[in-house]
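Rule-based calculations on the coordinates, nothing more; no lab input. In this text the structure is predicted, and so the values were computed from the model without any measurement. Cβ atoms are built from the backbone, for glycine too; each structure is taken alone.
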Structure P
Amino acid sequence: MTDVQQPLPNIGGVSATRPTDTNKRLSLLVWGDAGTGKTVLAATGPGKKLWYNFDPDGTNSLAGINEDVTVYDLSATDTVLDSFKSETNPLNIKSVMDQFDTFVFDSITNVTDKTLQRGISTNKGATIERPSPAAYATRNALAIRLIKNVMHATTKAKKHVIFIAHEKAPTTDEESGAILFITIALGGQLSANVGIDFSEIWHLYQVDGRSDRRICIRPARKRKPAKTRMFYQSGAPEFDWKFDADDWSDKANHKYRLGTWFEMWNSVNHKIALPGSAEFDKTYKEVFR
């Protein structure tokens, strides 16, 4: 006799379903040192992109590119900080959700600079030289609220989201000077707290003494945090990113675009090999024949 499974009850109005076979969207945090190509990488994201710029020089790399990008330059204003608190409509994102495919925030490091300034100005006794614990708490709370509320809004609408972050100065051994590890420049425990919300955390860096750029998709060479659900690794958890930012029309760039990787990942319904590998090239030909 076969047991008949009884229907599962709703929880908070939500029904139980089978896992989906497709990856509905990309949620990426990319971090690295200045000039490594973080802005260019984000600009290759899927579809039309809305860019929330908090970095005074953040959009310089976007000048003249052949991409569908619209920019809100918020680098010189602090009036938007209160909108971070809105659970459903941070930065008025709900009103433009249908017009864009990917939402880019450049950078979360500059955002935390602004939220720390808010903490200093609203907590008695805090100064730039000696921010108080309350000022740091304000910084952390506002930054985390922005990320979580943007994630909530974009997840519900099935839109892609990319946050850019800068690299913190390396932590070194006091005696030998050897680099112990390199991480995101967010301050305190923010790098650990915000990483939970992303499916992808990649580190972009330039190879010492070379012009080559590499993307770490798992902690490697003392760089952390990093994680991925898009790629699987059979060797080193990093790969050369060979996008030519000087010639956006170069057909060879197509293999090194975020939008291309997402399309491949979504097409095959499982993790894909790292770009540059024979297995990646095989999948690429199958998807884009």
Structure Q
Amino acid sequence: MKRNEINYSKNSVRELLDKHGFKFSKSMGQNFLVDANIPEKIVSQSGIDESCGVLEVGPGLGALTSALSRAAGFVTSVELDKRLVPILIDNFSEHPNVKIVRGDILKLDIKELIDENMNGLEHHVCANLPYNITTPVITAFIESDAFKSITVMVQKEVAQRICAKPGSPEYGAFTVYINYHSVPKILFNVSPECFTPRPKVTSSVVKMEIMTGRISDKEEEMFFFRVVRAAFGQRRKTLVNALYSEFNNLYSKYEIAEIIENCGFDNRVRGEMLSINDFINLSSYIKR
């Protein structure tokens, strides 16, 4: 263990927080890990090694950063809370493969951020995400088209939504979006007791292996997601009614029902029953 490194036990974290007079911010969704086994398990199951350059968001006091620094070729860690940045810089001053950046990941240029220090390395994300920005941050990672994998700790219900199957209550537009761009898998759950302050919910670590989009034409891809959003925009409606609300300038309700039937579905079906391939076929049919 290096000079400034802490062991991230509950007592050592508490001592460090007291030393710096740190108070938690509810608006930032701050929950710090106090079980050193969890970061090690995240890194191990993420598959990250010295060939990887890793982007971390929301390091807190650096429990996951510490584990990443021992495994990865380079770690760029982005922290929004200006009170934590000097603590992190001090903690990792003896880690030449760790760079602490103060900023809002949703406002930073992600590609520029990783290109500065990770040339020649595979680009990956590994982070314990603040719960209040989970969906937009994951979306930003995917839209950057910069990463080979994304491993993040999120609320258990979000992980279930990411990995949901058609027909389940959790299945929705975000599920389709994630599964269009990646192959997601829940690695393990994390108890609230592993954090301070203790959150009210269980967390899950989910890994998304990024893959090439299933539709090569960008215009067709945009139309596909338009169909998906329409299908889930009003979940209680049948797919006929949901799509008619979006495409009534192109088709009558009868014509939409006919399209759905031609795709092999009963016209009373709801969008939550369709797989990604079903949506691809449906959007292609509607666009034609």
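Match the computed value 15.6 of mean count of other Cβ atoms within 10 Å over residues 100-107 to one of the structures P, Q, and report its label.
Working: P: 24.1; Q: 15.6.
It traces back to Q.
Have a look at P, Q and say which one yields 15 for relative contact order in percent (Cα under 8 Å, 6 or more apart), as calculated.
Details: P: 20; Q: 15.
Answer for the origin of the read-out: Q.
Quick check on the output: 11.6 is mean count of other Cβ atoms within 10 Å over residues 60-67, derived from one of P, Q. Which one produced it? Mind showing how you got there, number by number?
Working: P: 11.6; Q: 26.1.
For mean count of other Cβ atoms within 10 Å over residues 60-67, the value 11.6 is produced by structure P.
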The highest value of FRET efficiency 1/(1 + (r/R0)^6) of positions 36 and 244 (r between Cβ atoms, R0 = 35 Å, to 0.05) among the shown structures P, Q is in P
Comparing distance in nm of label points 7 Å out along Cα→Cβ at positions 108 and 132 across structures P, Q, the largest value goes to P
Candidates P, Q; helix-only ellipticity at 222 nm (-39500 (n - 2.57) for each DSSP H run of 4 or more, over all residues; to 500) computed = -11500; producing structure is Q
When Cα Rg over 2.2 N^0.38 Å, for residues 124-227 alone is calculated for structures P, Q, the one with the largest value is P
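Once Rg/Rh (Cα atoms, Kirkwood Rh) is calculated for every structure in P, Q, which label goes with the largest value?
Values: P: 1.00; Q: 1.05.
Across P, Q, Rg/Rh (Cα atoms, Kirkwood Rh) peaks for Q.
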